[in-house]
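Okay, got some structures for you below.
What follows is calculated from the coordinates using simple rules that are stated; it is not laboratory data. Every value quoted in this text rests on a predicted model; they were computed, and no experiment measured them. Cβ atoms are built from the backbone, for glycine too; each structure is taken alone.
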Structure P
Amino acid sequence: MKLHQNLSPIIEQAFEQTGLSGSPIILQAAKNPDFGDFQINGVMGAAKKLKQNPRDLSTQVADILKQNPTFSSVEVAGAGFINLRLSPEFLAQNLSGSLKITPNPTPEKIIIDYSSPNLAKEMHVGHLRSSIIGDSLARVLGFLGNDVVRQNHVGDWGTQFGMLVAYMVEQQQENSQFELADLEQFYRNAKIRFDEDENFANLSRDYVVKLQGGDETVLALWRQFVDISLQHAEDVYTKLGLLLERGDVAGESRYNDDLHNVINELSEKGLAVDDDGAKVVFLDEFKNKEGEPAAFIVQKQGGGFLYATTDFACMRYRVGKLGGTRLLYVVDTRQDLHFKQLFTASRKAGWLPENVSAEFIGFGTMMGKDGKPFKTRSGDTVKLVDLIDESIERAAALVQSKNPDLSADDVANIARVVGIGAVKYADLSKNRTSDYVFDWENMLSFEGNTAPYLQYAYTRVQSVFKKAGDWDIQAACVLKEPLEQQLAVELLKFEDVLHSVAESCYPHYLATYLYGLATLFSRFYEACPILKAEGETRNSRLQLAHYTGEVLRNGLNLLGIETLDVM
């Protein structure tokens, strides 16, 4: 249920009866549960405008709210804050609503661009954040009833492929069978040649032209490069438990045929102009160091295209062909300016209508303990497969030390779920716009705000029901103890949290909520015996445990993290 949506009309009516019609309510969760469950902060601002005493006005609102059975207490505090405590009866009647999610009455067609690795090389840790943040957003937005289209905008076109073809032809390797590791080595060698040998660089550019022109020999090699690379990416996605599939791939090559149209239309609309042999869009909204309109280059000297050109074509496709009404780009924060310029120019060109939103979902960098981007000890980029495997190995050692009697198969399964969950949660529990320090010890800990802690909390709930025997989920629920009521309030916030994630695209809101729920359940579990209780108290506490388990399971799943019945 949407708790805010249920409470707001009641408060609005009280505002109207006290002459505050139209004033913002500003309903927030109380920071200290000793004072209540929610707090109304809107009266003070309204009182200032009306030149009335805020505490007197708040008292009038409170007197009206006290008559409503939704609240067990309504108290005015300080200069005019109103503290609300929900009644046990309201909580008990609505507890099952914690799992009843209201689908979006007007579903959006949401296009999410995420992961998007460059091909012909292995995925590395730099691809992790986009992949798992985008995956979580796709899950949450889809769960709320939206039509979500995942787009993996892989780098499968351009100069690097011309370099690869040129090198393989030169080495007479074009008819050989090769693997991704071979491609990586070929690419490193080709890059050295490209930087040092002008003839090789020109040959590489010639092969790019042939590729763009549809030369069958070059295309055949290119298809091999792409297929090997995508198979590797799929293996990584499967290991991480991501939703991305081969059908979600929409690489740069898809838009090749539209690039000339993009340039022509930008020119016809007076947006792209010639500048020293290049095609440039000058945007007044962005200034260079001299205070002049910044240049957004869309075609290089000599006619070559850039990322911007492809991104324009991609924008046209996602709005015009896919019918997207909300476009999300889950990309490194360092690309912020590029996408601001892209969105602005697209609006001017008419490719991004006013009824379509385009949002840059930026994320920071994964750092090592030394405060620098996360690397191997030798200073190399960490391969994503190696990171996943190491996390599983570390988790296996922890699981075996805690449960030495587990079978090898059980250890392997638990280690996989815990290890991968730890990597994902360590990222998703942080504000995505911030850099964060990657720390094995912290992320695999069974204490604190970690995936293992939350996964264990879920397992703890399941252990209750293995001993519970018969109980009735439909029976009347009675909530007498403060911790019972606090847990019920927290459970009813679930849908509001999901909508907050959907609107803001900050998955850490959900992670923070789940951690708070798990810690509250732990306090409830210790203070309010479940199985030793009797009658309606026992049954009511089992209901609270059941809904806690379901919210934890659903919430972690929306973060892309599995749960276990036994750990």
Structure Q
Amino acid sequence: MLNSYRRVVYFLVVTAVLLAACGEGAETATAVPPTATITTPPTVAGNLPAITAVTLDRLTLPRYESLEMVVEVTAVYTNPYDAREVSLDGLFTAPDGSEMRVPGFWDGQEAWRLRFTPSQEGEWRYQLHLTDANGLSQPSEGTFTVTPSDHHGWLQAGNWVNPAYSGHYLVHHDGTPFYGLGHADALNILIDGFTVERGVGLFNNMVEAGENYVVWWPFYTSSPVSGSYDNYNVSNLNLIDAVVKDAQAKGVFLIFTIWDHPQLRDNTHAWGIGNWGGNGFSKLTDIDAFFTDPEAWVWQENLYRYVIARWGYSPAIGLWQTVSEINGTNAYNHTDPWHEKVNAYFVANDPYRHPTTASRSGDVDWEAGHLAMDAPQVHLYDFDNDAVGAAQVLAEWTSLMFNRAEKPNWVGEFGVTGNTYYPELFHNAIWAALATGAAMTPAEWNSGGGWMRMSPEMLAGLARLGTFVSDLPLAQLKPTAVTLSSSDPDVRGWGIIGADGGLFWVQDFSLEGAPIEQVRADETVRQGVSVSMAGMAAGVYEIRPYHTWQGAYLDAYTVECAVNEPCVIPLPDFEDDMAFQVLGK
């Protein structure tokens, strides 16, 4: 968010409490974890590295929960964060014979670790190797067992899981439908506190409100490379550990941002002073060379490998946001090549294949970026204080991304300062985005101060949309955009409908551009309106009207659509707006 990156002063205090709490929690563990059997290596010449012990935190675990290994090694290296000197890697073989290669990491304190989340029930086999300058160690091998669970796993594009599904929507790894309901608390993930008993307060509040995702900039206040590019900040590593672990336990998905724009901006940029001076990479090279220098890239690879190894195991990683608002960095002419290089690294090296995303700043298209990343996004802030017109803004941008590529798209930031135009502007934005093919609700920017917090009315609006979409498996329905025209010139709408169903949303936009007081005072009831849908397949459909402000369904009815003709659908009387489920019969 442009000009919204003030450091959170209280964060330092909360961090200290959090780290102390994490340590206190660790001391309460009493169970002795099992130790893997180490295969006896043959006699070899030279001083090859060796894995001398592997301790698993458990030998049996539920599907989609996470396993942690502590690995004791002997090797020759000076810097455990440089994969050119030393690296730990695991090969995991599933019951069906498929394999996953997973990197390990030095925890910064006392141990090499490897974290893994299995996706299949049954017996898994693993084989660990350590590499240093002398070569490759003999393998350490073992097994563990995975039992059934109610978990659904990390997020994927629908057509990655099932080629018959739409790539426009996200699903869980096991194919369970997912629709993102959330917001951005990028700067202040601990704004609602942290305790050992309750964990991250924000996550508790999100779960209670029915939210399932949040945009987070962990490097903004807790960067592993704060002050050093080759010696990571242990306190920050532990803090991120705690947040990711708590998110996983509560079913919250993190839009985990690698580079927020201040980290890659110096005082020569038009946006003003950034945080480049506190970025450890500033000790390696100047900011221009960061995007092109080979040694800078090697250390970026080390960092990205570490991020994947330490946190990529978690289903709580919803998306990797490789960079937020890249035009707020000093990338300039290197914008597309550098972004594509970073994006390609995560695609090639993340064994869980969490989708990637990235952004430019508000109301700016980025076609090259959208074609490279997995989940295209835009940021939108130009609403001209128009609560009704916000729907058109969201619809146009979402439609652009939906039509550009079969990928999950979303609005990664949006909003206005203060709450004067909420909840109406927020309401119209989230429904217009849904009706034009967004995979998640737009992420309203929150950072306190003028940007406020999610209000009870906004959270209630998200919950009502969540109820509406909860029984629409959009990836499975594979909807396409339909062209909607209205019999009433003051009513407009958008829809996404496939042969088996979908949805549309209509809006009375007669007060577009009017003061918010006039919008709120209006009690006009639209009567006798019908809409014509071009692009619907012939057949019989059940139409389920939904009162978006009350969260209640009206009586359903059926319509029959003819071949090669627009489908005419009569609407019940409504005020302001109304949503409709369309179910093929």
Structure R
Amino acid sequence: MKFSVFNKKIYENAIVCFMVLISIGIFTSLLSTGQIQVTKYLTDSIVSASPSIHSAIRWVSMLFILLLCGTFFKGLNLFYQEKARIQINYNLDKIFLEKNNPKKITKIETPKYQNDLNIARYGFNSISSLSLTFIQLINAVLSMMVYSAIIFNKIWFLPFIVLLLNSPKLLYESTIAVKEFHYIENTTEISRERSVLQNLLLSPSAIKEVLIFTMKPFIFNRWNAVYKRENTESLKFKKQESLKRTGLGIYSNTTLAINQSILIYFVVQKIITIGDYVSLLSAVTMIETSFYGISSYYRQIKQYKITMSKLSTFFTEYSVGDQQDNVSFAQRQIDGAKDIQITDLTFQYSEHQEKALQHIHLNIKSGEKIAVVGGNGSGKSTLVKLLCGLHSVDKNTIFFNGIDITEIHPEQYFSYFSIVTQDFIKYPFSLKENIALTDHVNLEKIGSIKENYPFLLPNIDLDTLLGYEYTGSRQLSGGQWQKIALARALYKNSDVLILDEATSALDPESEYGLIDNLIQHESDKTIFFVTHRLNLCPLFDRIIVMKDGHILENGPHHQLLQLKGNYYKMYNSQQIKEEKYEPVRATV
């Protein structure tokens, strides 16, 4: 996916600002020319054989007016630059969020993605700087042309000498641009680590454990060590840059001395006046200043070229990089029963050496209620995430209503699924927005959910802001948040409902009542219930027992008990524990 600084979307609602800034640049260049000429006449009037106080006052007054005008245009320039910067940054953020549109989470849940995201954001910031300083480049070129013309009228060859002596600055800025990008690339993970540790010390959700486990010194020491590592790398880069800039400064002073020597020679030879000397020296200094601006812009162009390849790679890999996203999807008409068939499904995370799932075969009928059980790391969550299309799968492994899911557009496929994961999001929105996740809330649907599941939503106004992020918001318990996540999945009203340990924060009575209600009220939906609480399994049509990425057992509750295999042992073990602690509960 290619991206260009010439994308017109970057400059939406900022063109007027650019036009104003260009106009200000032209006026500023003309004012600077006037100031140089007035300075020349003022100097000549003072050092003349018969200086006139009235003439000097007249020139000083004119210079003062020009300086006032320059101050006014400078303030106006700063305002319109800031206005353009705000608009362009908004446009760039909007473009970035629109382009960063992954269809799978396989590559997203990796440290590599976080590092690449940081570099991509840096690339977008370089586009912002490049766009904003383009006007400064135009102004610098205009100024250079004006000052060169002034010098050319007096000493025709001097502008060429000034430009020739300043040209090495371009090479310097090019070298620094490459080194700076490599520095950003090499330190992005250290920077992220420092940020993560700092958030652990500041985030309200983490502070609870920080206090209880008195682990602030532990985290602080790690943060301190990482910060020092980051500073060491930063200082190493800054030291190299400072040394090179010092050398460039010495070179610049040398070129200025050469130019001054030429001007002094012409004064001694009485080819130019003292006033000419002052004005021409000012012009030479302004050309060198303008050249610094052009060199800086050249540096940004160099960075832009480097970052564009990184940006293209980022968007290609994470937004359209999946094999499925490179094909054209025809809109599939999927009617009738939504049966699911899994054939020899094997899956491995890119960061892991072992396979998460191996040779899975399953047939699920539409409307079937299935419990998925197994120990931690057995592959339960991976299986249901693959079922709902969150990870990329090989062709001919998962079929939805007889159609290979790799041939169904991801957005269409997602429309058939609702899911509540273990790590559901607590959105800082109102209660109704947390459920609907849209500006157009269907209150009738929410009312229907409250009627069928009266214990699911907290007894508060639907417009109540939730969380702790904003003033006036209301924080809820973990169980209440989980119930809202369940209501969100029900609100979508999809064909397949996946509950991945979605009731772990509920008390046993509420959990049993919820599952029983779900099975009764959502009889037409296919439900996958991933759980560790086996006392709920008899409610389901079928139970899938997993271990080490394999399906060990698959069948109804009574049938698996008769097998006296893994499920039998797990179920009886949990029943014995519950019976053991039941008398204790009764006395509490």
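Here are some notes:
- Structures compared: P, Q, R; top value of Rg/Rh (Cα atoms, Kirkwood Rh), i.e. the largest, recorded for R.
- If distance in nm of label points 7 Å out along Cα→Cβ at positions 149 and 453 is computed and equals 7.4, the structure in P, Q, R: R
- Which of P, Q, R yields -16500 [helix-only ellipticity at 222 nm (-39500 (n - 2.57) for each DSSP H run of 4 or more, over all residues; to 500), calculated]: P
- Among P, Q, R, structure where log10 I(q)/I(0) by the Debye sum over Cα atoms at q = 0.09 Å⁻¹, for residues 277-492 alone as derived comes to -0.42: Q
- Structure responsible for 20, 18, 13, with semi-axes √(5λ) of the Cα gyration tensor in Å, for residues 357-428 alone calculated and labels P, Q, R on offer: R
- Ranked by mean count of other Cβ atoms within 10 Å over residues 237-244, structures P, Q, R are led by Q, which has the greatest value.
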